[in-house]
1. Quick one: FRET efficiency 1/(1 + (r/R0)^6) of positions 111 and 263 (r between Cβ atoms, R0 = 41 Å, to 0.05) came out at 0.05 when computed from one of 1, 2, so which one is it?
2. Computing Rg and Dmax of the Cα atoms in Å gives 21.3, 66 for which of 1, 2?
3. Looking at FRET efficiency 1/(1 + (r/R0)^6) of positions 151 and 359 (r between Cβ atoms, R0 = 41 Å, to 0.05), point out which structure of 1, 2 has the largest value.
4. Rg and Dmax of the Cα atoms in Å, for residues 55-254 alone was computed and gave 20.4, 64; which structure, 1, 2, did it come from?
5. I have -13500 for helix-only ellipticity at 222 nm (-39500 (n - 2.57) for each DSSP H run of 4 or more, over all residues; to 500), calculated from one of the structures 1, 2. Which structure is it?
6. Given a value of 19.5 for mean count of other Cβ atoms within 10 Å over residues 31-38, calculated from one of 1, 2, which structure does it belong to?
Structure 1
Amino acid sequence: MRILFLSTWFPYPLSQGSKIRAYYLLRALAAQHEVQLVSFADAPLEPAWLAHLAQFCRQVDVVERAPFTYDRLRRLLGYASATPSHVVAGYSQAMNARVQQAAASFKPERVIALTFVTAPYALAVSCVRRILDLDNLMSRWLYEMYRQASSAVQKARRGLAWLKMRHYERGLIRQFDLSLVTSQQDQSVACTLAAKGADSIGLVPNGVDTAYNQPGLARPESNTLVFNGSIAYSPNYDAMRYFLSEIFPLVTQQVPEAQLRITGATTEAQKQSLPANRNVVFTGYLPDVRATVAGSTACVVPLRSGAGTRVKILEAMALGTPVVATSKGAEGLAIKPEVDILIADEPQQFAAQLVRLLRDAALNRRLASNARRLVEEHYDWRAIGRQFNAFVEERVHARRISRC
């Protein structure tokens, strides 16, 4: 089968969750089908990255533009539109032209759009079945932000953003032959949102490469915590601000030598805007984060907002690093508290779980062993890739081809 794959993020190197998902879904397709990639370039690309993807893609086309580049005039027009302003402002004529050229020459049987950003370009391709992968259900996240608003003005602005995105995502789901989400929570919301059954909204969870992420890559340093997520992503930034202001001080009161490592590229302004703490180390961007995660006593995931599922948790589990998370952070994962993970939603409770884990080596080993078994059985990308291929090949096969 010929498949045209549209990616919001250039899916290599594997520096964040959305890229990881795009990469492994792309590889799963390419193992069974002929795949052509069209992607935005979210950063300057190195020839080796293009060459790597060319090993399994028929062709790799790149639009030299970051996916979230906004035209100021179009954004102003978007404020008066029922469509979210960033969708209007971010539309790329260059991407649309590139997709149309690829479709005309490649003649795909399926077009797969990753995230709402590439959805409009997929809908412009005629005589083809279309699949939309919603790795984060944005309207659900924006609703949470609306609920958390601290002022009337903020509530009004966030409420409008939520309503616009809800309207937009509902329309997308109704226009695509099949939409995919990463958690049962997102699936339930999407079914209700678009008034569609689960046969039109499939569940393909995030995963982890359990062969690449193996326990024992580094010896854990005592009393060392890690947050393996970029704070450029606003839910991650909020998580770290919350952790450093309300949780970590409670931990260091009992374990003064405890250290937190925050991975990912950060600006000086981002660092300065977080609560200062001498026990915090910003590692900067790490080409390979595995040794840092494996070399930590515990991984912290104190998320309070967002949708989808957390690749950072699955990677830590695969590497043999126990995880302490909020219920929101672990949402969507088939986990058992006190068996595979420790869960805490209040600052004192979260700190107590961390201190407990730092002091109890037997608990640490038990959680690490159970979590590794969990990801091997349920979250390995190889099995998820087979499930994804089944959706692409079978679920939309009997549907009527629209706009032909």
Structure 2
Amino acid sequence: MYLIKAVEIVEITKKTPIFKAGEMANAIESINFRYNDGSNCGYNLIAQKDLYEIGDLAIYIQPDYCLPEDIELFDGFIKPNGDPKKSRLGKHGRIRAVKFNFNFENSTEPIYSFGILLPMDKATPYITNPNDLQESLKITKYEEPETQGSGLVAGAFPGFMYKTDETNFNNAIDKVIEVIAEGEEFGVSWKKDGSSWTQYTRKAAEGWKQGICSRNQEKSLDQTFVELYKDVDGKEYHRYTLKETGEKGWINDEDMVFIKDKWAKENLTPITVEVRDSWVDLAKEGGYLEKTLKYCQEHDVQLVLRGELCGSGLKGSGNRFNPDSKNKPSIMLFGIDSLETGFSVRNHYGDVHNLEKVATELDLPYIVPEWIKPSSIEELDEFCQNIFKREEAEGRIIEGVVVRSKYSNKISCKRMNEKYDAVK
């Protein structure tokens, strides 16, 4: 729909003075720019005053990506004046929103700066491959490690589904404006701060097949494994690999007898252990697999349930503002995909098997959108901001919202809450 690169060359289009207590800042200003394809970026970026002029080219690095520690170009961000404690980056060098206690003229709202902007002359010596700026500058996507509540893995994330990673609202400004002009209605729903959860139900050669996935892995639906074997005399055999041949089997430490897998399975008693996996456990507890299979068989459809795993013990981004951090662990659905074409495609509210219909019929919790038919992008953005303010008034600072066109797949993007993102 609109592919913005992690690192790319941009053109400066606007410089705006900023103020504090009614006085114009002397050393810094706000910069706006457009991408290489001509689309405008909605982010503001605070830079040294007069470091850039309108029409200048610069290197821009997106928020939520990480800077490497071994490139001198980034020392000023990683360890300002040689002190890592003064860095405004998040953990692992993650680029996040930075709050400045300045405001635009006739405004009282603080300004947030997003991303890293570098003058071309400073960045050029470090660019070894002009066709791949991200690789040249060793920029990596930040991903929270899947450690808490994670158990046995069946394999990599299946190739017949896309990974849920919404485009940022500020990277989709031109497209959003275009769709607003077409008269589209939008759904705006909470963006939960947890871990990605996906469940598919599809037809395979051997019949119906189901699976549960985290962001990068497919989970094993059977979270049990054989920890060891015992013989009739009570001797225990644990996993062992012969160094000489690499053959895997089992060994008894007392007499160092090595046995092969097949013989152990046929002649010894297995001692089975069940591990905990939040992705699978919560789905089984809520009957997600059985309910979805029944629905798909009755309607003869193949579906993907998209949700967020959140609650206590499930770290998410680790942000201290996370309103779900003390709640009971749960799965909140936020989308339904179809697998009828062989690859997952999001079902919007014009489709028969949409989120509301499927979640309601299956009696599963889902994030209910708030609806708006805006006349301008400013009206849509204000609608999002008002959700942030309303929830904060209730004692909740939320991560952001997801904005989606109601009856099409033209727009699906995230509007992040600057206040949430700016906190380490």
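Taken together, the values in this text are just the output of simple stated rules run on the coordinates, not laboratory data. Computed from a prediction, not measured in an experiment: that's the story for all the values here. Cβ atoms are built from the backbone, for glycine too; each structure is taken alone.
1. Derived from the structure labelled 2.
2. Working: 1: 21.3, 66; 2: 25.8, 86.
The read-out was computed on structure 1.
3. Numbers: 1: 0.50; 2: 0.95.
Answer by largest value of FRET efficiency 1/(1 + (r/R0)^6) of positions 151 and 359 (r between Cβ atoms, R0 = 41 Å, to 0.05): 2.
4. On the way: 1: 20.4, 64; 2: 25.3, 84.
Derived from the structure labelled 1.
5. Working: 1: -13500; 2: -5000.
Comparing all candidates, it corresponds to 1.
6. Working: 1: 19.5; 2: 16.4.
Source structure for this number: 1.
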